[in-house]
Every structure is written in C-alpha cells, then in structure tokens.
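Visitor: Have a look at these structures, which come just after this line.
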Structure P
Amino acid sequence: MDFALFLYISLATTITLLVIGIMIYNSLVDIKYTVSQAWSNIDVLLKQRHDELPKLVETCKRYMQFEQETLQRVMEARTRIASARETGNLPALGAAEGMLRMGLGNLYAVAEAYPELRASEKFRHLQTRITHLENGIADRREYYNEAVKNNNIRIEQFPEILIAKWFGFKERLLLEFTETDKHDHDLNRLFS
C-alpha cells in the first residue's frame, strides 16, 4: 500500500511538473512571437518611410539647388537605416535613425528659405506622410521595447529560466535612440 501511494504521488508530481513546464514553454513562445510581431510592425513603417524619402528629396531638389549636402545627408541616413534593418543591427539602426531625424530637421529648416517649395502640394503631402510615419515608428518602438522587456524579464525569472535555457530562448535588444532623439520632433512646427 505504501508503494502504491508513493507511485501515485510520484506520478501526480511528474504530471504537474510536466504541465507547468508546458505552460511556461508556451508562454515563452507567445512572448517570443509578440517581439517578432512588434518588430515586423516597425519594419513595415521603416520600409514605407524608406520609399517616401527619395520622393521628398527629388521634390526638394527642384527648388533647393544649393542645398545638396542637406539632401545627401538624408539619403545617406536612409541607406544606413535600410542596411541596419536588413541585418537586424539595432544599435546601428538607432544611430541611423538619429542621423535621419537630424537630416530631416535640417531639411525642413532649410526649406523655410524656399517659399515655392513650402507651397508645393507634393512637398506638403510628403512632409505630412513622413511625419505620420515618424509618429507611427515612435509608437511601434514603444510597443516593441515593452515586448522585449517582457521577454527579457521572463527568460531570467525562476522557473522560466530553466525552460528558456533548455530550449534556447534568447535575450532581445531594445531599440534605443540617442538622448537627443528620444523627445518628439514636431516637423510641422518648422513650417508655422
């Protein structure tokens, strides 16, 4: 009788631990895919902005004949962002984003000297579109960083750390910008 009781207790304990392990594994998988989905949301907006920037530069070139350096900085930042995005290099992406924000700020500030450019419907449309994309990227970055934080906390907590190490769940990097890029830039303000 004692052996049967021991067997039932051992079996119940094993089943309980197995169920808990499965639940932990499934929750870690859910978090992993939440991070991936959050990154995909950012990636879509980065691609859309990537496609809009050449249109903005071309529109500006027609009016800003002596401001090629400013336009070149924007295109260089665009290239760096695309490269960092494709390789998944988040630190390089953050630095390139800072470079782009500075370049766009300079571009919009220089555009003040060109009333015909500011009056251009295409320029205003592109400016509005890029500003909306910038806001969307900022929103999605916040969601992504929250998902990464949840992932990183969970894979370091006990008992999740045991399952995470066993199945190779990895820490993810936050998408961070430099201090000057953390505050919002109101690009429309430059034209008021």
Structure Q
Amino acid sequence: MTVGGALLFPGAGSSRTQPALVAVDRALVDAFGPDFSVVRADFPYRREGRRAPDRAPKLIACVREEAELLASKAGIEPASVVLGGRSMGGRMCSMAVAEGLPAAGLALISYPLHAPGREANLRVDHFGDLGVPCLFVSGTRDPFGTPDELESHTRAIPGPVTHVWIDGGRHDLKGADPQVAEAVVTWAHGL
C-alpha cells in the first residue's frame, strides 16, 4: 500500500511544535509531495494547558480520533497512515495499533522502553501484537533503553523492525533532527 499520510505525537513534556517532529513533517512533505498529509497533534492534556499526561486509555483514544480525522480529511485509507512520534507519543501510537488501529507502519523516535534506572518495568507487553512495519530511531546513550535492550525486546514484534541508531544520542536526540527526519523518510519510502 502507498503511504498517504503521517500522524505524529510529541513526548510527554513537549508539544506538537517539538523540533524533531517539525523536521520529520517537513522532510516527509518534501519527499512525498505537497499532497502528502502530515498532522502533528497534541494530546488533550497539552491542549488544556496541563503538564501531567492523562492515563493511557485517554491518550490512545486521542490517537484513534486524530488518525480517523486525518484519513477522512485527506481522503485516504486509514491503513495508509504512518503513526508515531517521540517517546510517549510514539508509544501511545504503538499501543493503539496493537489494539487494532490500522496503520501503514510505526515511526517510533526515542521509544521509552523503561524509565531511567527502572529496567524491570518494561513497556513492551503489546509488542507481540504489532504486525505492521516498525521503525525505531534511538540514541546509543538513551537511558530509557540501550541498543541491546531495545533490539532484544523488539524481537517480539511480528512485523518487520528497523533500528536506526544516533551515535552518542541521549533521549532528547539533541542536534540530530536532520538524521531523525532522514531515517523516517528513508524508511517510509520502503513501505
């Protein structure tokens, strides 16, 4: 299926204007053309001016609503939309897909495998239900999950998995926006 659009969500402490998401948005439109629909969306708590994220069910419901709205407005099949984003935003998209939301693939930037120092509390229970192509773009020094940890746990994903490592990058991937955007575009072209 041809990729028709992308829906991107920020991490817990950021908004839709987070620089990496803006870079990915621009790179996708440059690569796929002006008719390619990209939406950078905020979660309800952010729109309401709150700092603390809502619980996962409300965040996942927001992903579903925004994905349906994007597909409807753009006149594209829901299954042609790439879902993803940074950290918590990408994680919520992956959980929505695991629950059955159609998608062309998942672009997961700085996936938060676990909280720093809490390696036993993994966020991977839904990985076995991800049958779509998954891209993980992460820093090699991310305290939310080392390359070895991430590669080990993503083996549970039945869909094709691609890892792109930003050498020396931490969770924020500061200064790596062009690399992140290039990784997403290259991967999306292969879908």
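Visitor: Given a value of 22 for relative contact order in percent (Cα under 8 Å, 6 or more apart), point me to the structure among P, Q it was derived from.
Guide: Details: P: 30; Q: 22.
Computing relative contact order in percent (Cα under 8 Å, 6 or more apart) on every structure in P, Q gives 22 only for Q.
Visitor: For which of P, Q does helix-only ellipticity at 222 nm (-39500 (n - 2.57) for each DSSP H run of 4 or more, over all residues; to 500), calculated from the coordinates, equal -28000?
Guide: Working: P: -28000; Q: -11500.
Checking each candidate, the match is P.
Visitor: For mean count of other Cβ atoms within 10 Å over residues 36-43, which structure out of P, Q has the highest calculated value? Intermediate values should be presented prior to the final figure.
Guide: On the way: P: 16.4; Q: 19.8.
Once mean count of other Cβ atoms within 10 Å over residues 36-43 is tallied for P, Q, the winner is Q.
Visitor: With mean count of other Cβ atoms within 10 Å over residues 76-83 coming out at 20.8, pick the structure among P, Q it was computed from.
Guide: Working: P: 17.6; Q: 20.8.
It must be structure Q, since only it matches.
Visitor: Using the calculated result 1.9 for distance in nm of label points 7 Å out along Cα→Cβ at positions 12 and 44, pick out the matching structure from P, Q. Intermediate results must be reported in sequence, preceding the final value.
Guide: Numbers: P: 4.9; Q: 1.9.
Of the structures listed, the value fits Q.
Visitor: Something else about it: Given a value of 9.7 for mean projected area of the Cα convex hull in nm², point me to the structure among P, Q it was derived from. All intermediate terms of the calculation are to be shown ahead of the outcome.
Guide: Working: P: 12.9; Q: 9.7.
The structure behind it is Q.
Visitor: P, Q: which one has Rg/Rh (Cα atoms, Kirkwood Rh), for residues 68-107 alone, as calculated, at 1.00? Working shown, then result.
Guide: Numbers: P: 1.00; Q: 0.97.
This figure was derived from P.
Visitor: Another question, if that's okay. Tell me which of P, Q gives 6.8 when you compute distance in nm of label points 7 Å out along Cα→Cβ at positions 4 and 92. Intermediate results must be reported in sequence, preceding the final value.
Guide: Values: P: 6.8; Q: 2.4.
Of the options listed, only P reproduces it.
Visitor: Can you tell which of P, Q yields 2.0 when distance in nm of label points 7 Å out along Cα→Cβ at positions 28 and 148 is derived from it?
Guide: On the way: P: 2.0; Q: 3.4.
Derived from the structure labelled P.
Visitor: Upon calculation of volume of the Cα convex hull per residue in Å³, for residues 52-155 alone from the atomic coordinates, which of the structures P, Q produces 90? The partial results should precede the final answer.
Guide: Working: P: 90; Q: 99.
Here the read-out was taken from P.
Every number here is computed from the coordinates shown, using simple stated rules; none is lab data. Small disclaimer: the values here were computed from a predicted structure and weren't measured. Cβ atoms are built from the backbone, for glycine too; each structure is taken alone.
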